[in-house]
Structure 1
Amino acid sequence: MGLTDAFQEIVDSLPPDWTDLELDLRIDDIERYVDAAVALVVCNAQPYSQSEWNWRILVAHRFGHAAAVPAVRSGLTLLDDTGITGELVVREVREGRAPVEPMWGRPYTVREQQRRINAQ
């Protein structure tokens, strides 16, 4: 199974109200580290300096300061396409958080629409 398929399995197994996901990635062939780093620029993977794992990848579901699911998927697809294999591990999943947005002065319909979005 490739990294993209492993990532998709992880995302599919999450509850519907997940907000943040933290993954660790280790590649099998350390000689291809630079090639992998170039591919992972798409999803802003953060390298570890003194660890057996190579990168930490932060993923956001609907909002937040992390890479979106399609960005992470495209970075991992680039790794799969170049033949770089590795392992993904879920380190943390956060769920049930909602963005804070100022709603003062907004029409009722906008507030209700935002409530529905956050309830998903």
Structure 2
Amino acid sequence: MKGPGSTTARGRVAEKLVADHLTNLGFIVVARDLRVGRDEVDILAWEGATLVVVEVRSRRAGAMVDPLSSVSRAKQRRLRAALARCMVDHRARDGRIDVAAVVGGALVDYIPNAIDYTET
């Protein structure tokens, strides 16, 4: 069941919080929960001429696992592939992958260029 306290519901709230934060910083949010092949991009946005894939990690307050360290190597590879595809689709010359951490419904950290998308 996907009620108000579910992981899915928390994720949507976290993504909205981060999207609003980005908009306030002057980003142009293109999409949320975007399907890119078999993968999903939480937020796709422009910051100037740079296309940005934002991975949103959300945890309950007091969670044992730090949201930022929960981005596995496999997830990083999928994010790189998704960014490459989005850059072609949106004719972007520059791109990066940012990570946002939301804990207990509050944005606690936003790390631009958290994952080097050129790494293999």
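What follows draws every value from the coordinates through simple rules; no lab data is involved. Everything quoted here is computed from the prediction, not taken from an experiment. Cβ atoms are built from the backbone, for glycine too; each structure is taken alone.
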(message) I have 38 for relative contact order in percent (Cα under 8 Å, 6 or more apart), calculated from one of the structures 1, 2. Which structure is it?
(response) 1
(request) For structures 1, 2, calculate mean projected area of the Cα convex hull in nm², for residues 61-108 alone and state which one comes out highest. (result) 1
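Of the structures labelled 1, 2, one was used to calculate percent of Cα pairs over 23 Å apart, giving 37. Name it.
1
So if we calculate distance in nm of label points 7 Å out along Cα→Cβ at positions 85 and 101 for every structure here (1, 2), which label has the highest result?
On the way: 1: 4.5; 2: 2.9.
Answer by largest value of distance in nm of label points 7 Å out along Cα→Cβ at positions 85 and 101: 1.
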